[in-house]
Structure P
């Protein structure tokens, strides 16, 4: 029966006790103890038998088992050496017929470069403390990705999906749109985790696409985004003054890009920033 081999609260706590693991805030460890939640994530991510999935921070394996169940191949990146060593053992015990479909990489997701395969899907319960840097790093280094489904702190989820003009729209909102279209995919109660975090979580689904067409590099566009939001209460003419060399130079680039120098960064979409980076590059 689907889901019968997934981990529940009792199994998670027993496994943690067996390993002598006490979840740490430093590593952002909050283990999912509800099988319905991981099945919901897999369903929302559209995982099938042909999926090539990257999972980050698999922990004790709750989500990993649910990803393997439909027949997908899974590569899991785990920074904790004890958890990385245990994960294949857990899969062998609970889903032995799918054990060969799992590869575990003991590494920091912020630094890993070569996965040895090209994932088409990223599905992860990202550690709260590094969720945005990890997400942007993986999107920038894995052009094969077609879809993303991540669980992050609700506040972070709101920022990722916010659109221009929203008070929560900022650097993460713009940068993620370089890679794809983010959408809110639901909320997650603290009660499905052990230990329970003191915040709600949110699911964000990203449909990947080609970046905006521009002559500037991603790094150049992102530098303009960072500068524009560093002083978000100021007009772009003022906020970009130091970046451009002077407010007058900033105004020239903004006008060349067809952007009102009196506007603020929160009113621009990623395409606007791409045009602006091109204008700066031409100066």
Structure Q
């Protein structure tokens, strides 16, 4: 069984379904509300597990009463986890998310940067049978330490580039695959060509930039081009990028090529957008990858 390790953020997501986003100084009534455990690394780990792999999440969970929501959901999806701060009694990172009728979303989030974490120590035994490691750039010291340890063992390291964060430049030195959003902008970069040059200059060999429903731009030593996204009727895009990353890691663990892994991940992520929330897609069959 493929074993993926996912290092980064775990959150509690409060999700409201609304007809339209509120204007300033106004209120809207939600016609549905849900609570999920989220965060880029966490959602990717759950997707990886659902597709048939074994997932280990490395994140700050802590011992606050609300942390039990995170622990319960990780247990529900049979994830192993390594707690970066088991004694932390701070309120976990909470995101408030509104999704409108078009499947668009607005997010207010407090991430893990608001509290200090102890220096992460890599569990070398967890890396023993790992086939891939993903870092999302949150909890940057932990991401960097685990990525360096994985690189030293020859384990492929995948970077979820949602946004530039302090310390990312050092992290990139241990990254093999960078999967970046269209909003990812390293210092001095204003267009995607700049981003590709920056990542290539940082030693990243395989680069992909997602653009929502538009084709994915990819660059690798073997080929470069644009990869189309399967057309679907969008209900909700929440978590689609995270699910894309989890599916990519699973396909990569199955020894598929970079382009094959991107295509299969795009199919899974598009499938997830046909349903509300970050979990409902798992209740509807999709061709295995």
> Upon calculation of FRET efficiency 1/(1 + (r/R0)^6) of positions 17 and 257 (r between Cβ atoms, R0 = 41 Å, to 0.05) from the atomic coordinates, which of the structures P, Q produces 0.60?
Replying inline: Q
>> Once distance in nm of label points 7 Å out along Cα→Cβ at positions 73 and 265 is calculated for all of P, Q, which comes out largest?
In response: P
>> Tell me which structure, out of P, Q, gives -8000 once helix-only ellipticity at 222 nm (-39500 (n - 2.57) for each DSSP H run of 4 or more, over all residues; to 500) is calculated.
In response: Q
> Comparing relative contact order in percent (Cα under 8 Å, 6 or more apart) across P, Q, which is largest?
Replying inline: Q
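If P(r) over Cα pairs in 5 Å bins from 0, in percent is computed to be 1, 6, 12, 16, 16, 14, 10, 8, 6, 5, 3, 2, 1, 0, which of P, Q is the source?
Only structure P yields this read-out.
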>> If semi-axes √(5λ) of the Cα gyration tensor in Å, for residues 129-192 alone is calculated from each of P, Q, which structure is the one that comes out at 21, 12, 9?
In response: Q
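No value in this document is a laboratory result; all are computed from the given coordinates. What you are looking at is a predicted structure, and each value in this text was computed from that prediction instead of being measured. Cβ atoms are built from the backbone, for glycine too; each structure is taken alone.
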